[in-house]
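Visitor: Listed after this line are the structures, all set down as structure tokens.
Each reported figure results from applying straightforward, stated rules to the coordinates on display, with no laboratory input. Quick caveat: nothing in here was measured; it's all calculated off a predicted structure. Cβ atoms are built from the backbone, for glycine too; each structure is taken alone.
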Structure P
Amino acid sequence: MAETFLTIVSKRDHRDFDPRPLLPEEVGRILDAGRLSGSARNRQPWRFFTASSAAARSRLAPAVYVPPMVMSAPFAVALAADTEGSRLWGFDVGRAAQNMMLAAWDMGIASCPNGVQDPDRLGHELALGQGWTAVSVLAFGRPVTERSPARRALARWIAGAPRRPAADVVVDLDAPPGRRAGYPSAREGSTPAIV
């Protein structure tokens, strides 16, 4: 099993997939990663609708922003959320989705979330009841070109990530006003989050 942090920093969205089907144990692990995710008050406000056949994926594809991605993936999961009783359902379903995609990448399986442009259509297709909404469709498959995360050092993955710099997203509330941007400064007994 790959190191957790390496799996996180090397995960990139893939939109093209090798057509080989996923193995049942791989599918089970992906779904368990979502099912076992934490949620506010342990409500678990999710339902996962799986699609491996082209016929099943064709029921999901018309409702998303990039239908060909869903059709080319050998496995797709539509996520639906129970929106009643908690304002945190979106956060909770996002946690489940990210866990599924990271578990997949840990096995060398690529993934990409696909936004739902027509939630009513997808909700009808999934026969969702009152208080439920379609959230996203995750596409899974082996990358067309397989590459091991271990091919690069952790520091190279971090440096090469197309992400905003830490100074733009991290605020150090322990620093005096005017000096709060970025990671906590090196104080006695503290170290930067990324070395």
Structure Q
Amino acid sequence: MTIYRIHPDRMNYQLLTISSEEVISKLGKQHPFHIDPTPKPYASIWKPLEVSFYDSTSVKKKTKLPDITVDHGRLFLNEAGINALSTLIEKDGEILPVTFGERHGVIFNALKSAEDFNAVDTKLSIKNDWGDLQSLAFFEEKIDSAALFKCQFDGFTGLFCNDAFKEMVEQEKLNGVIFSADLGNIFPPDSSARTLAAH
């Protein structure tokens, strides 16, 4: 089994954003869902949030909305994403409804962490002197039952998945994310750098 870090495909798809005003008006100041990546439940106080998307590149020519994307360690899914993945992921967290314009989607709030499974390899997981993540490794056999999970060692900001999740995304041709086996790298792989290096 291989574990992957899920990154938003920011070069080809718009990124998710949730305004502070929307969160405060619907959930209250005491529930900063949009900036607090801690894996804690929200279903009991949840009111569907209006989310939006923006182009993060300087080119500003992308108009494509993603089927799925990641923000603060949480997964957004449009209707195609929900239909394809909800059965696989529902045991690992909460499926919270959202709207964007006239459309409906969900945010998946992962509630499982690698630490719940004692699955962080502390010998290979390293932070530098400033507390920045340098490398991250898991005992994969300890966490193979979770399709999606977070990690306290990573500050809960990353979202990690198993092979079954990655394969389902690829089989269903869902767009908007990139998978990387470089678990300690918080930045998505840069395909443009590889293209330039090839010339």
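Visitor: Given a value of 9, 35, 37, 18, 2, 0 for P(r) over Cα pairs in 10 Å bins from 0, in percent, calculated from one of P, Q, which structure does it belong to?
Guide: Q
Visitor: Here distance in nm of label points 7 Å out along Cα→Cβ at positions 15 and 127 has been calculated and equals 2.3, so which of P, Q was it run on?
Guide: Derived from the structure labelled Q.
Visitor: Any idea which of P, Q comes out highest on mean count of other Cβ atoms within 10 Å over residues 95-102?
Guide: Looking at the calculated values, the largest one is P.
Visitor: -9500 is what came out when helix-only ellipticity at 222 nm (-39500 (n - 2.57) for each DSSP H run of 4 or more, over all residues; to 500) was calculated for one structure; which of P, Q is it?
Guide: Source structure: P.
Visitor: Can you say which of P, Q returns 26 when relative contact order in percent (Cα under 8 Å, 6 or more apart) is computed?
Guide: Source structure for this number: P.
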